[in-house]
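What follows is a set of structures to go through.
Read-outs throughout are calculated quantities, based only on the coordinates presented, and are distinct from any laboratory measurement. The model shown is predicted, which means the values in this text are computed figures rather than measured ones. Cβ atoms are built from the backbone, for glycine too; each structure is taken alone.
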Structure P
Amino acid sequence: MVRQSEHRPRGPECFSQQTPMDRAMADPVVRARDLWKSYDGRADVLRGVDLDVAPTEAVLVFGPNGSGKTTLLSILGGLDVPSRGSVTIGGREISRLKESALAKIRLHDVGFVFQTHNLIDDLTVEENVALPLRLARKPSDVRVADLLATFQLARLATRRPKEISVGEAQRVAVARALANGPKVILADEPTAALDANGTTAVLDAFSLARTSYQAALVVATHDADVKGFGATSYRLDDGSLTAVP
């Protein structure tokens with residue numbers, strides 16, 4: 001389990017519902033408008049998707065495999081480009097930027113967590129968390145120590161990914177995603193490979209990402225156990241995104 005201090009809420013309340021007024025007053029950290037995506041002229045993977053994500057908001061996107069969840073997150077994070085439509089991160093339109101500019105946005109403004117942790121096997125836990133900071137040429141010692149302590153990973157600092165559990169590795173991935181202080185974390189099926197305890201620990205880690213590091217969160221999942229933890233829930237079916245009441 002990740003560390004929770006007395007002033008940090010636990011459980012579903014960490015993802016408490018924002019009021020319409022809260023959302024209206026806050027400029028979104030992520031805004032997608034009329035996103036369409038098709039590959040090689042085949043059927044549309046995304047069909048006119050609109051999405052706003054407010055600062056520190058948690059958004060859950062539910063949908064079955066093949067519904068377009070991974071494509072949506074890839075476009076929101078600048079890993080892919082839409083066939084039509086626009087994406088802004090922190091008020092900056094990214095949909096038509098050159099790769100060099102997108103790489104900087106991915107390094108500084110967006111954190112990624114995938115279904116598999118994607119840690120580098122030859123690096124220790126501490127080195128994996130420090131990697132984004134080193135790529136950004138920022139001092140890493142203080143920030144990494146803070147992240148390792150917050151997520152109760154300090155005891156694993158010198159171990160390599162193959163020497164820790166899958167759940168622990170996924171928490172390392174969350175800490176790494178936060179290294180450069182991103183505006184938003186995009187998580188693609190982050191609990192799919194975890195048992196119930198691992199799922200709870202990763203969801204706690206996401207809570208801390210929002211409450212302690214002020215990151216917004218977009219989680220794409222088909223995992224019913226994650227349901228109820230999001231301030232705003234959507235369903236993606238056949239490329240169309242609809243709000244879940």
Structure Q
Amino acid sequence: MGVSCRRRIQALWCNFESANAWVWLSDAGWRKLDDRSQDACQNLFAVAALAKSRDAEVMVQEELRGDRWFIIQIYDFSHGANTAAQEVSFSVSECTFGWTAAFRQQGTHIMARIRLNPDADVSASLLEEVKQRWKRGIENKWSYRFACCQRPGCTSACDLTFEVQWVDVNPHLTVRVMRGGGRSNLGLWHTDDSGDVASHEFGHLLGHPDEYAESICPNRNPVNTGTVMDDNTEVVSRLCRPFCDRISQDTTNG
């Protein structure tokens with residue numbers, strides 16, 4: 001489970017089916033309301049409708065079931081303008097490699113705009129399939145793992161959430177997409193790449209270097225860390241700490 005803060009309910013949808021209601025959550029898209037009981041779903045829908053009518057910022061508790069997020073609680077209404085967003089960009093150099101980290105941070109929400117340039121043999125349907133696979137893999141890997149909390153005492157924690165937007169203009173990153181498999185890097189992804197591989201490359205866009213041993217980089221440190229930047233697995237606290245530092249907050253578990 002995770003709690004994200006300063007969200008807005010921007011659209012509502014439901015139909016005649018039991019416990020089948022959805023809301024459009026700012027910086028996240030469509031989310032299904034808890035469907036384990038009709039009463040829970042109806043109550044959440046009523047709260048969501050109220051939040052939308054007031055244009056209120058809310059805290060939202062979500063639960064990941066399979067590959068879908070469900071909203072299970074909406075609370076803590078507040079009014080006023082959104083927290084100001086920061087466009088962040090800085091140079092990174094490690095071993096023989098260099099690149100530009102770039103993303104937008106708004107409170108505890110981090111968003112990256114990525115433009116995909118597919119080779120001619122990558123069909124539109126295949127590109128759409130990999131977009132869904134990579135977006136789901138990246139957002140589920142990085143979001144709700146750690147939270148930022150207010151100093152002192154680490155109070156009022158809000159989970160860090162991460163979002164990928166596929167764009168045609170004004171990207172933070174442009175990626176060539178090749179059909180099949182191969183060794184990918186920040187600017188070259190392959191259609192066989194899993195969501196875990198995309199999550200690793202996304203980590204570079206956030207400013208993190210590789211953490212696996214490599215003969216051309218004998219002085220690389222740390223290595224063999226068992227993290228997303230090593231073997232494409234876990235997101236750990238130190239990878240999320242810079243986002244909390246940027247808003248002058250501490251980092252805690254999500």
For volume of the Cα convex hull per residue in Å³, for residues 77-156 alone, the calculated result is 198, so let me know which of P, Q that is. Q
Origin of the value 3, 14, 27, 26, 20, 8, 2, 0, where P(r) over Cα pairs in 5 Å bins from 0, in percent, for residues 133-212 alone was derived from one of P, Q: P
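Among the shown structures P, Q, from which was the value 2.5 of distance in nm of label points 7 Å out along Cα→Cβ at positions 93 and 205 calculated?
Q
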Please compute relative contact order in percent (Cα under 8 Å, 6 or more apart) for structures P, Q and give me the label with the greatest value. P
Using distance in nm of label points 7 Å out along Cα→Cβ at positions 29 and 221 as the calculated read-out, with 4.2 as its value, let me know the right label among P, Q. Q
Output 17.2, 54 (Rg and Dmax of the Cα atoms in Å, calculated) maps, among P, Q, to structure P
